[in-house]
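What follows is a set of structures to go through.
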Structure 1
């Protein structure tokens, strides 16, 4: 009986702690159409369409509770397959107006996907981890996946590149 109580307390403590952690996946939009350099809101090109499907496959077996996107064709098109597959309507956010503390409080205990731009995603990650750690992404890099896991007593973060699912 005594061991049952102790095990129950330990189980509840571990469950409570896990629910307190927030996991955020951050990606840059997929490859965009560069045929018109004056177009500030281009769509994805053919490679970008393929990458959006690759992202969908990557997240296929991952639980996602919310999806955030800037209000541009290329970001929305990047996460559209994921949004449809998971039945989650993207939340439009302004990269310049994000309050990281409010974001984390609102998403506490959830798994969230954020899509943005080469000049915003590293800053978003840095805001979440409260450290100037990641630099701006080169405009030709669309394969970075930043993962931030923030728990009350610990922050883990890393970046990996997803070129295919055979990695």
Structure 2
């Protein structure tokens, strides 16, 4: 798999879920992007994806030469109805293809889809303030740092912060939805 050719960003299918599950398991076991401690299996990951889609949320993969290079999705930021115009994003990329533009293409597709769907705010939650790569990526994509919640996650025998970034979509808060 090479990041030289442009990836095709398309809606995910159940056939993609084995690869998505592998990517996610890697991040659960080795990184601070997910604060889960045990990787879910492909059935659980498929159920989660289907639940998001049933809720009307977009879920995309980057298809690079017939192989999945990464994925992104949006979900509800919080369950209360007043948050209904705000989504939270997730983006996961094959580690071997980072910094090749795939994350940018995925997140831009997600931003565009969420804007079209009428969402007004997108929240990026970065697990751990030491994850400067993810923070800088979100900032490059138009997100601004709105807060850091200190020492609320415990993983890898250490306390981790949660960094909250926000980006307006469409008219943002400039008008009533």
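Every read-out reported here was derived from the displayed coordinates using simple, explicitly stated rules and does not represent laboratory data. Model, not experiment: these values are computed from the prediction.
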Checklist line | Structure responsible for 19, with relative contact order in percent (Cα under 8 Å, 6 or more apart) calculated and labels 1, 2 on offer | finding: 2
Item checked: At a computed 23, 21, 17 (semi-axes √(5λ) of the Cα gyration tensor in Å), which of 1, 2 -> 2
Checklist line | If helix-only ellipticity at 222 nm (-39500 (n - 2.57) for each DSSP H run of 4 or more, over all residues; to 500) is computed and equals -9000, the structure in 1, 2 | finding: 2
